[in-house]
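Some structures are shown below for you to check.
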Structure I
Amino acid sequence: MRDNAVIERNTTMGKNAGAGEAASAPESRPEPGPKHAPELKKDLRQMRRLLTGVAGAAALAVGMVVSILIGSVEVSVGDIAAALSGDSSGGNYHIIWNIRLPRILIGVLVGVNLALAGVILQGVLRNPLADPGIIGVTSGAGLAAMAVMILLPGRSGLVPLCAFAGAITATLFVYLLSWKRGIHPLRLILAGVATAAFFGAMISTLMVFHSDKVQGTINWMVGGFQGRSWDHVSMVAPYTVAGALITLMGYRHLNILLLGDEVAKGLGVRVEAVRLGFLCLASFLAASAVSVAGLLGFVGLIVPHAVRLVVGSDHRFLLPSSALFGAALIVFADTAARTVFRPVEIPVGVLMAFLGAPFFLYLLRGAMKR
């Protein structure tokens, strides 16, 4: 009887255990939703980044077409097609091919350069307030370019090289002023602001001593594209292509710098050398833009910050999207600057200042709150 009781108890326990396993089996089955949620989120993020790039390309294409169509003289789509096909018999061929198209292409190149320079500076300094104009790069390039235009008016081909030399000088000046056992982003920003003021004063001094030659540089000082031709396109295009390719190839180092200096050093990156190299690259891009557009500001501030809100901080996507939207912004802004108050044309730099100054104050207020 004792053996029967033991057998009965074991059988009962086995049944209960089996029932428990059967009851718990559905609960241990993995849920399909949470398992695939990270992959779905990643796919949606990739799709958003892709759509942002497509939207930037579409905005640029639309802006270029609109900029050709409207102006003091209205042209049709048929006129554009005829001009692009080489038919010079149309009455608007000269307006399209020799006036509007070079101006638009200059705007595209300048927008790409300034946007990429802004992305680089904001990534290297880890500060959304960084911009070629704010940290003194544009002022250094502007001083050198204006010196060539006033003192050597027949050597316009030297303007990009001299502007680059001025930008590099300003960059090294800022770098040395902010160096103290390494570079701190906040110190570099403050040194850049002081450097910009210093070079701005030198530009004013140059204007005072050569007031008889300043008239042709007024529009250049505030930033604009009036009178730009195919010669200017061929002058700045090689710098844009070279600078953009180098920047896009270096996106991994920009991503590593975002992790902080200590982490970057732990990954084998020579932080100071890489940072200095990127600062020189940003100077190169900004100087080539200054050489044809003048002291055009806030593009490198507005575009990278706005695009970063959509695509994130991964420079593999941030760089090309910023380049497209920077070009589109300049094209639309220039179109508005020359048509809104027609027949009077205002420099595009004035319009960008109206847009950029409130945006800068908004970012500054947010940074002060943090």
Structure II
Amino acid sequence: MGVSKGGGSASHVHVNHSFLITVYSSLSSDLPSQMDLLLRYDEPMPVLLLGLKPGVLPEATVERIRSKIPAMEVVVTRDREEIMELLGEIEIAAGDVPRDLLVVAPKLRWFQQWAAGADWLQRHPGALDRDFVITSTVGMHAHQISEQIFGYLLTFARQLHRAFEAQQQGEWRRPEREHLFELAGKTMLLIGVGAIGRQTARVAKVFGMRVLGIKRDPTVPVADLDQVEGPEALHTFLPVADVVVIAVPRTRETEGMIGGAELALMKPSSYLINIGRGGTVDEAALLSALESGRLAGAALDVFEVEPLPENSPFWRLENVLITAHYAGVIANYDGRAAEIFLDNLERYLAGKPLRNVVDKVLGY
């Protein structure tokens, strides 16, 4: 059906009457939306764009997508020029598609992004005026990110980064006892209690920690939290926390929410972990707090500018753990995201509500 698999430019296919009758007769009666597509026999076929490099998804998965929507041309490419050629016919887009092109695609009705965060909406406000729906992969990152959070915590608690340094130098070296601590009995403050926050709270309780939460709507009960309040309680919770975990998206409400005033409220023995988004923390204020010893340490997976510049002072701080924004990454990431997309594609064709719809105004 004229499908391009990413290497060359996509061809546009016109459907004649006999083809229309043949294909529609093979379709399930519960897919009226597909007949609507087929009836456009005098127009180029609408396009379902998978913004992925060819080969990222197994061919069997791509064939599953094609089989669900035979009336669309399925194109697998991340090539900008190819996408621009198809722009006028794209009805569904998924994966990593240039956002500046998405907001001007005239027939786009639905974009399934391959990530949870939608902070790109702040850079492309034109998307708010368009009527296409955005869905995300929110929820599929909870386990791996919560595990990375505790990887950071155990590294600090057991001084594993120092042990690794000693190993590299061939030295039998024990840390001072006052630098070692256990998680049991410590208080964790979760700023953001979505899927990641909930899973992190669940694990924290297994370690015997007390867990506090800041949630936009604290009226919704959350298991495994000892106390949950709205954003107005942030300054009340910060002074009692031993660990502060930032798990919020970057929105107009959360941008710069942890600044100098907030850092000054934290214990000198406390740790800050940011696995949410860069821009939620005032990096200059954080750097000052870490250099002066007003914070014990920080683990940072996200930054305002990524990749983190080589001359960033954060690189030289011994009380900082830096990871390259991969807390949510796993080996089968694309496969999991594709399953969310396939489920939503079935819903789209059946006219049912989609999962993980992004509120364009709130930004998540």
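Computed from the coordinates by the stated procedures, all read-outs in this text should not be read as laboratory data. All figures in this text were calculated on a predicted structure; none of them were measured in a lab. Cβ atoms are built from the backbone, for glycine too; each structure is taken alone.
Matching task: 0.90 is the computed value of FRET efficiency 1/(1 + (r/R0)^6) of positions 164 and 252 (r between Cβ atoms, R0 = 35 Å, to 0.05). Pick the structure from I, II.
Going label by label, the one that fits is I.
Out of I, II, which structure matches 2.4 when distance in nm of label points 7 Å out along Cα→Cβ at positions 332 and 348 is calculated? Kindly include the intermediate steps, with their values, before the conclusion.
Details: I: 1.3; II: 2.4.
The correct label is II.
Assign the value -9000, calculated as helix-only ellipticity at 222 nm (-39500 (n - 2.57) for each DSSP H run of 4 or more, over all residues; to 500), to the correct structure from I, II. Let's see the in-between values first.
Working: I: -25500; II: -9000.
This value belongs to structure II.
Have a look at I, II and say which one yields 26, 47, 14, 6, 5, 1, 0 for P(r) over Cα pairs in 20 Å bins from 0, in percent, as calculated.
On the way: I: 26, 47, 14, 6, 5, 1, 0; II: 26, 47, 23, 4, 0.
Among I, II, the structure yielding 26, 47, 14, 6, 5, 1, 0 for P(r) over Cα pairs in 20 Å bins from 0, in percent is I.
Quick check: 0.95 is what I get for FRET efficiency 1/(1 + (r/R0)^6) of positions 100 and 236 (r between Cβ atoms, R0 = 30 Å, to 0.05), calculated from one of I, II. Which structure matches?
For FRET efficiency 1/(1 + (r/R0)^6) of positions 100 and 236 (r between Cβ atoms, R0 = 30 Å, to 0.05), the value 0.95 is produced by structure I.
Which structure, out of I, II, was relative contact order in percent (Cα under 8 Å, 6 or more apart) derived from, given a value of 14?
II
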